[in-house]
Structure 1
Amino acid sequence: MNKQRNISFYLILTALFAFSTMAIAQEEVNLQMIHKIKNEGIGNSQIQDLSHNLTDYLGPRLSGSSNLRKAREWTAEKFKEWGLSNVRIDSYGDFGRGWDVKKSYIAMKDPYYAQVIGYPKAWTDGTNGLIDSEVMLLEITSEDDFDKYKGQLKGKVVITPANFNHGPAFEPEARRWTEEQLEERKTISIGGGGGRYTPEMLAQLRAQRALDQKLTQFLLEEEVGLKLTGTRGNFGTVFHTRAGSFSTDKLPTVPEMEISSEHHGRIYRLLKNGKSVKIEAEIEVEWLDDDYKGYNVLAEIPGTDKNLKPELVLLGAHLDSWHAGTGGNDNSAGVAVMMEAIRILKTLDYQPKRTIRIALWGEEEQGLFGSRGYVQKYVADRSSKEKKAEWDKISAYYNLDNGSGKIRGIYLEGNDMLVPVFEKWFEPFHGMGAKTITTRNTGSTDHVAFDAVGVPGFQFIQDPIDYGRGYHTNMDVYERMQLSDMTQAAVIIAAMVYNTAERDEKLPRKPWN
C-alpha cells in the first residue's frame, strides 16, 4: 500500500514538472526588445530628474493637501509632455478635508534654550498664535488620575511618558537581501499557531485605547494649549501619525506635536526630577474645504491589436506621502520608477497589443483610498462580488511601494500558475540580481485592492536598504533614495509590462466568486 502511494506521488511530481517545463517553453521573451529597454533605461535614465522634482520641488504630499494637488497637475503635465494618451486626473469619490501646515516652531526656553525637533501631527488644529508656557507632565494610568489635573491645564503645554529603547545601533543602517534570505522567501508556511496577541494582550490594548480616547476628550475640555508626544526613531528621526481627522465632521482636536524621542526624553527627565521646563511653540494650519474628493492620475499607451486593445496592463504607485519629509522612499521612489518605466516604452515608440495604463494613486497612506476607489469604480465591488467593466479586461497590475532598493524578484500572492511564467520573464535580469519568484503574499499597499477582487496584482521584492528606518518620517527625503537601484527597477518593470502586453493570453487568475 505504501509502495503504491509512493509511485502515485512521484507520478504527480513528474506530471507537475512536465507541466512547468512545458509552460516555460511556451513563454516567449523578445530579447531584442529587452535589450532596447535596458539600453534606454540605463543609458538615458530620467530617474534623477523625476526624483528631484517629486521630492525637492513638489515637497510633502499629504493626502488632500495643496502639495498633493500640485503633484497631480505636475505628473499629468509630464505625461502629456511624453505623448501619453487619455491623461486625466480622475476622481474615485469622496476622501475628506485637506490640511496644510503654514508654520511650525518649537523650542525649549528654560532651563536653557534648545531647539526641539518636532512637527505637528497630521490634521491637528493650530495653536492660535505663539504659546509660551511651562510644561506639565501628565501621568495617567486610570480615569481616577484625571482629577489630579482638572482645572490646571488651560493654555498649558503638556507631555505624557513614553518608553523608548536607546541602546547602541549595532545593526547596519542599510542592508540588502542575501541569497540565503531570498531563498527563504520562497518557503510557504502551512498551518501554524495562533495570532500575535493573547486574549489578555488584546484586552489590555483595548483598555489602553479607551483610556487614550478619554484623555483626548479631557484635554479638549480643559482647553490645553499644546500636547507633546514622543515617537520611535533615533538620531532625531520623527515617525509620523495623525491627531485629527480628515472627516468632514470638523470635530476639534488638541493641537499636538510629535517630537524626537531624544528631546522627549530630556523634557520628561527634567520634569520627573522636579525641574521646571518652559516651551515656546506655534502651529499654524489651513484647512482646505473647497474639494473633498480624492483623485488618481491616469495615462495610457493605447493598444493596437484589434482584439486585445480593450484589455489592460496596469502599473502604478501612490503619489501621496506624509508631511514632514518629502516622501522620498514612500513613495516618490515608486512613482519615479513607474513614470520612468512607461517613459521608456513610449520613447521606444512601442505599439503594444494591449493598452498600458499608469495610475498614480491618491490617499494610499490613509487606507488605500485611491486604488480601492478605482477598483470600486471600474473593476469590481468586493462586498457584493459585482464585476464591473474592467474586471475581465485587466491582465495584471504591477505596484512598487517598498522604498528605492533594487528589485530582487516578485511576490505572486499565492498564484502558483504564474511561477513558470515569471521565472522565464526574469531570466534576462538574473545578472541584475533579480531572480526570486515566490508565491508568498505581501500586503499593505495598492496591489491588495486588485488581488482582493481576483485581478492579478503584484508587489516586487526589493532590497530594504534603510527603508524601515526612514519612511513615514522627517528624514524620508531625496538623500535616502537609491537612484541606481531605481534605474534597475524601472528597466525590469518596463520589461514585465511589455511581456504582459504582448502575451497571447491574459495572465492566469486565482478563482474569485
Structure 2
Amino acid sequence: MSHSANPVNTPEVKRVVIVGGGTSGWMCAAAIARIAPPDTCITLVESEDIGVIGVGEATIPTLMEFNDFLGIKEHDLLRECQGTYKLGIDFVDWYQKGQSYFHPFGFYGRDTPEFSFHQLWLRLNAMAEKGEIPADAPGIISDYNLCTVAAKQGRFAPPQGGADTILSTMRYAYHFDSARYGQMLRRYAEQRNVERIEGIVNSVEQDSNSGLLQSVTLNSGQVLQGDLFVDCSGFKALLIDGAMQSEFVDWHHYLPCDRAIAVQTKLAGAPDPFTRSTADDAGWRWRIPLQTRLGNGHVYSSDFMEHDEALQKLLAGVEGEPVTQPLPLKFRTGHRKAFWEKNCVAIGLAGGFIEPLESTSIHLIQMGIQRLVNLWPGRGCNRSEIAQYNALMTADYERLRDFIVLHYNATEREDTEFWRYVKHMAIPDSLAAKLEIFRSSGRVIPSPEDLFTPHSWLAVMLGQGIYPQNYDVLVDRVPAQALLKNMQMLRMSVAKTAGSMPTHEEFIRRYCETKQAVA
C-alpha cells in the first residue's frame, strides 16, 4: 500500500508549544529539545500563579532510562533533589490487618533457562508439606530476594558483578523532590533553547475546517502559534479536553479512590530505602523518606470517607512535625480515549491518571514522551502513527490498571464498606485470566511490554494470599536433595550479601548527600 493511503495532514513540525510546566511539562521539553531538529522552535507556557501538584516523591526503576537518555547523572540528581534510594514498597494491612509484605524491584533467586525460580521454591514447599524435608527448610520467598532483605536492614548497594552474582539481582528507584526535579529539567531544557513564557492560556484557536490547533492566546494578549501542541496542563486538560474534547474512559468502578491529602513532616532518624503503603479504612496512606523530610499522604475514596476524617487519620498517623500545610487533591482514575488527537498530544495528568499506589505517575509521563519521540511527527502528523500511539498508550494504562486493581481485590479484609466493595467487585477479564493461570500452576505469564516483571506480580499475589494449587511439573526433574542444598546456599548467600552492604544513610553520605539542604 502506498503512503498516500494515510496522508500527512498537518504541516511539518517546526513549532512546538507545550502548555503547562511541572514535572510533565519540563520532562517533555527536555526530551524534545534532546531529539528535535535544530531548527525546531520549542516554547513552554506556565504560570507561577498556578501551582503544580508536585507531591510525587517516589519513582520506579524505569526513570533511570530517561535520565540516561538526557545524560543526567544519578548522584547529581539525588544531591540536587534531596533524593534517597528505593528498593521497593512495604505493604501493611493490605491482605489482612496486622499482616505485611514487601514488593521489591529486584529479582527472587535466579531463574534458569528451564524454570522460573519461584517454581523451585513452590516445589520445596510441597516437599515440606509432605514431610520429606523440615517444615522450615523452604523459608519464606522474601529470604531469596536481596532487595527485600537489604531494605529490612536499612542497607543499600547498587547492582554489581556478572549475572551469576547475587548483587546483580538488585534493582532500585528513587525518592526525590519532584518540584526540584522539574527545576533541574527546566535548566536542562533552557540551555537547549527551549523558551519559557510566563502566562495563563485564555483561549485556544482551531482551524474551522480541519479542527487542527493553530494557536493559544495568553492572558497578556500574546499569541503563540504552533504546529504541534503538547497538553501538560494537568487535570485541567485545557487542550485535549477543552479544545479537542477527547472522551475520558473512567475507571472509578475498578479504582474507587478519588481523593488525596499530602503533607510533609520533619525526618527523624535515618531514611528507609523503601516506600511504605499502609491500608486504611477507605484507601491507604503513604510514607516516603527523602534526605531531609518525609512525604506523607492519604489516598481515599470520597464514596466511603469524608475529607475531615481522612485528614484526621493522616495527621494522626504521621511521624515528625508537619512542615507544610495539608494539600487536598481531587482526581479521576482513567485515561483519554485519544491521548493524541490531530496535532495535540496529552502527556501526564492531562492524558490520564492511575492512583499513585505503585508510583507509576512519572513513568506514564515518561512513556507518553518516549512514544512521542519514537513517532516524532517531524514531517507532519500521520493518522496511522497517531492511531498507533493511542493504542500503545491505552495498553500501557490497562496493564497498570490491572496491577493496581490486584492490590485491592486480593484481600481478606471485610472490616469496612470500602474493603467489602473492592474484594467483591468485578475485575477486568485480563486480570482474571492472569490470576486463574497462577492459581492453577504458579505460572506468571508476562504481557508484552509489561512494566511490572513476573517477580513483581509474584510478590503481590503471594503477599496478598493468592497461592497456587500446584507447581510446574517439569521442576520434578531436579533431584530433591540437590534442590534443597542449592536453595539453602542461596538463602545464606542473600543474607550474607545484604549484611555486608553499607547502610542506606552511609551510602547517601558517601555519594550523594544534599549539601545545606533546606526542608
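If Rg and Dmax of the Cα atoms in Å is computed to be 25.7, 85, which of 1, 2 is the source? Numbers along the way, then the final one.
Working: 1: 25.7, 85; 2: 24.1, 80.
Only one of 1, 2 returns 25.7, 85 for Rg and Dmax of the Cα atoms in Å, namely 1.
Please compute FRET efficiency 1/(1 + (r/R0)^6) of positions 103 and 375 (r between Cβ atoms, R0 = 35 Å, to 0.05) for structures 1, 2 and give me the label with the greatest value.
Numbers: 1: 0.35; 2: 0.60.
With respect to FRET efficiency 1/(1 + (r/R0)^6) of positions 103 and 375 (r between Cβ atoms, R0 = 35 Å, to 0.05), the highest-scoring structure among 1, 2 is 2.
Could you figure out which one of 1, 2 the value 2.3 for distance in nm of label points 7 Å out along Cα→Cβ at positions 335 and 367 was computed from? List each step's numbers first, then the result.
On the way: 1: 2.3; 2: 0.5.
Considering all the candidates, the number was obtained from 1.
Check the numbers for FRET efficiency 1/(1 + (r/R0)^6) of positions 39 and 79 (r between Cβ atoms, R0 = 35 Å, to 0.05) across 1, 2 and tell me which is largest.
Working: 1: 0.95; 2: 0.50.
That would be structure 1.
Have a look at 1, 2 and say which one yields 23.1 for mean count of other Cβ atoms within 10 Å over residues 175-182, as calculated. The read-out comes from structure 2. When FRET efficiency 1/(1 + (r/R0)^6) of positions 183 and 487 (r between Cβ atoms, R0 = 25 Å, to 0.05) is calculated for each of 1, 2, the greatest value falls to 1.
The numbers here are math on the coordinates, done by the rules we state, and not lab data. Quick caveat, the model's predicted, so the values are computed rather than measured. Cβ atoms are built from the backbone, for glycine too; each structure is taken alone.
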